[in-house]
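Pasting the structures in now, so scroll down.
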Structure I
Amino acid sequence: MKTFGFQDETEVLNFIGDKENKIEFIRIIFPDILGRAMNFTIPSSELEIALKEGKGFDGSSVEGFCRVEESDLFIVPDPTTFRVLPWVYEDNDFSWREAVMFGDIFTPDKKHFLGDSRYNLKRVLQKTEDIGKMFVGPEMEFFIFPNKKEPKLTDEGGYFYGGLYGELRKSIQLFLKKIGIPCDCDHHEVAPSQHEIDIKYKDALTMADSVMLAKYIIKRVIRKAGLFASFMPKPITTVNGSGMHLHISLWEGNKNLFFKDEKEPLSNLAKGYIAGLIKYGKEMQVVLNQWINSYKRLIPGYEAPTYLAWGQKNRSAYVRIPQYQRGRERSTRIELRNPDPACNIYLALTIVQAAGTQGIEEKLPFPPVVEEDIFEMTIKERRERNIDTLSKNLQEALGHFKNSRLVKETFTEHILNKFVANKEYEWSLYSKNVEKGFEKTVSDFEIKHYLSIL
């Protein structure tokens with residue numbers, strides 16, 4: 001049975017109309033301002049009218065969407081996002097399958113809803129497509145804990161060795177493959193109880209949807225095993241946190257625009273993109289590291305970047321260039337290392353593409369490579385080499401974000417205002433409940449507020 005790769009409305013409706021496929025329900029998914037998957041389900045018999053007229057919902061109940069007086073919204077599903085979930089639901093009397101779809105959100109006057117972060121990504125990708133089409137491959141890191149109440153270690157494994165639950169990672173890979181989300185690899189990560197699944201690169205919008213579905217499937221498979229999967233950036237003070245390194249390249253048709261030649265693999269376009277990421281790194285950081293807990297991961301000593309520099313072998317750098325292998329120009333890419341898996345992936349890819357392409361348009365000079373361990377440099381040495389730092393906490397990062405011209409040109413006013421208000425409230429709540437001195441340690445406040453939801 002076909003489970004993904006549908007081309008249009010007619011193909012989707014014919015598929016669900018075939019009773020042998022058992023598609024009884026359609027789950028419609030969209031992100032809230034924080035990137036959490038909001039969803040509701042309709043009977044498959046309602047899909048035809050939903051594709052034509054959209055399906056209404058109350059936006060005032062969704063985080064960061066609308067005030068009560070302007071709450072009516074509707075979503076029009078995109079038939080090309082139709083995927084059949086890779087399992088059969090069983091009840092005592094029934095057996096059925098369910099499909100998922102993403103779509104565009106509109107206001108009652110049929111205008112795009114400007115609080116829709118998925119639409120904002122589409123808008124920026126279209127704006128920058130003449131420079132190059134963005135492709136992304138994420139490394140999804142996560143922890144497996146006994147439950148969602150406390151982060152207790154479940155194994156003693158390390159990077160590429162030991163540990164438990166390898167078979168669960170394989171199940172996740174197989175489920176993802178069934179819905180058209182192929183993976184590059186899976187393995188145990190550095191910290192005990194920490195795992196990674198790498199999704200094969202795709203265009204940015206497809207990848208954003210894929211990350212949403214991958215997180216759902218990871219959590220479901222782990223839950224079925226009686227455990228809990230957490231994408232909290234730093235659940236345990238004394239071990240590495242979880243990142244979501246993004247492997248990025250720009251394409252024109254079948255041509256990788258980040259590749260120059262065998263002698264000098266990295267193109268001028270790629271260099272400009274890197275320069276943009278470094279120049280605007282502090283301004284866009286709060287989108288890539290959106291939680292108070294995100295900054296507990298970004299401290300020296302735990303393989304997370306804190307300095308705005310690039311290198312090839314340097315894993316303490318903010319941007320890394322994977323070593324080029326002769327004859328594999330398609331794999332030429334850059335690796336952005338500070339994002340974490342708890343960000344809103346739509347907003348994250350939006351600001352990354354905006355910053356990178358802005359670097360190209362400004363013809364920014366390419367910063368010199370840094371291969372030394374930046375953590376070991378003195379402040380003087382970093383100043384001499386113009387190596388700036390990322391923000392040390394949410395409040396500092398939010399200040400750079402609010403004052404950024406690039407941010408204001410990239411995000412709709414609605415998204416910008418709602419995101420800032422949400423993060424200011426989060427910082428206020430944290431400041432009232434946590435004493436000073438927890439800058440580098442994970443507080444009980446964070447475990448209570450983040451562990452179960454991320």
Structure II
Amino acid sequence: MRALPCLLLLLVTPCVAQSQDAAADSAAVARDAWARAVHAIGAHDTATAAREVARAAAAWPTQEAYVWGRAVLAAQTRDTATVREALARLGALGLWRDVRHDARFAPYVARADFAPLLARLDANGAPLARGGVRATLPDSTFWPEGMDYDPRTHRFYVASVRHGTIAEVGEDGALRRELWPRDRAHAGAVLGVRVDAKRGVLWATLAGIPQYGPHVAADSTVAALVRVRLSDGAIERRWDLPPAALGHTLGDLAVGPSGDVWVTDSREPVLYRLRPNADALERTTHPLFHSLQGVTPTPDGRALYVADYSHGLLRVDIATGAVSRLDDAPESTSLGCDGIAWDRGAIVAVQNGVTPPRVTRFVLDATGTRIARAEVLARDTARLPEPTIGAVVGHTFVFVANSQWDEHDDDTGALRPGSRLTRPVLLSVPLPDR
């Protein structure tokens with residue numbers, strides 16, 4: 001039987017930084033310029049739009065949207081030098097767009113001087129398929145998001161956005177059971193799920209979003225962290241967040257080596273910490289927190305890494321609370337990362353906010369404060385069209401390959417006309433030896 005919910009007063013952890021972080025400032029400048037560019041486009045003022053997009057790209061040069069927007073506007077105004085510069089920048093970041101079949105770039109595709117740029121983009125978009133299918137769920141409507149692995153029982157746990165349950169999958173890939181009945185009234189979607197193998201429990205996040213099948217307007221306040229007994233799926237305890245002006249979307253979570261549970265709220269945005277045996281969640285905010293996604297602690301418990309969709313990979317010093325942004329490695333971007341996991345001095349990220357979506361391993365330097373190099377482990381729009389969250393399993397990384405967000409309307413959660421659902425797949429890719 002499920003435990004009764006307990007609404008707890010949140011403790012507030014004061015932000016260490018007293019002023020806006022420089023990186024956050026640059027991102028804010030870029031967003032403001034982008035907003036002006038969008039307004040100018042609506043007003044058919046191409047010159048102003050091009051100027052503002054250039055300003056956004058200069059302020060935040062690793063953001064794909066700004067670089068691509070600059071290329072498109074330059075192509076529309078026949079600014080060949082800027083087209084060349086923007087496409088070169090896109091290629092240098094390891095990104096891709098189908099320029100060859102985009103009519104706006106037709107005048108440049110046949111030019112000999114653009115051939116190296118197009119070849120670089122082609123290479124960035126070429127399928128990189130390693131590993132294979134670890135499991136396939138039988139129900140195409142399941143809509144997976146988070147997943148994790150229990151090394152004691154060798155079972156996977158996959159969260160369902162649509163049906164608000166968690167599937168238990170055997171090592172052989174067969175569905176064993178679903179922990180909760182589907183489509184319970186006022187339950188909310190399950191987004192994040194993590195196993196605490198040391199303590200034999202499962203943690204999950206619930207969110208009152210319209211993508212949950214039985215969702216009604218009153219469910220929008222659902223935002224909870226729950227501790228689940230694995231033997232029978234009973235919720236042992238529940239921590240509900242009080243309503244917020246912007247609402248909450250509790251997404252991914254992680255369990256630290258000492259039993260601390262870390263949860264990200266992508267809407268408010270806030271990083272929460274639940275200490276072992278605590279009655280309340282501690283709340284941390286920071287200027288670099290804009291769209292929080294995945295989170296992973298280091299094995300020694302000294303640091304926590306957080307993926308922010310807009311700002312990249314962040315490091316939180318657990319002792320001091322200090323937050324810093326990791327500098328990107330040359331010719332790479334850490335923006336657009338969703339689920340992340342720790343792997344021997346590196347962060348493995350499902351990077352679904354770039355084109356094409358991919359799994360990237362970001363190797364850190366000895367201090368853990370910057371990215372030394374970025375290694376793309378997998379990309380293939382056919383096999384992983386919409387990856388989300390994964391986990392390190394032995395010497396492999398297993399992740400959700402085809403979540404279904406793009407198949408549904410963002411506001412209502414309804415299936416988009418012409419969409420075709422496929423059975424959810426867990427893919428496995430090998431991790432480098434080093």
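Bear in mind that the values in this text are calculations on the coordinates, not laboratory data. For clarity, every value in this text was computed on a predicted model and none was experimentally measured. Cβ atoms are built from the backbone, for glycine too; each structure is taken alone.
Of the structures labelled I, II, one was used to calculate distance in nm of label points 7 Å out along Cα→Cβ at positions 246 and 390, giving 1.2. Name it. Traced to structure I. When Kirkwood radius over Cα pairs in Å, for residues 222-277 alone is worked out for each of I, II, structure I gives the greatest result. When helix-only ellipticity at 222 nm (-39500 (n - 2.57) for each DSSP H run of 4 or more, over all residues; to 500) is computed across structures I, II, the figure -10000 traces back to I. Each of I, II could give mean count of other Cβ atoms within 10 Å over residues 174-181, but the derived value 17.9 comes from I. Using the calculated result 14.8 for mean count of other Cβ atoms within 10 Å over residues 262-269, pick out the matching structure from I, II. That value comes from structure I.
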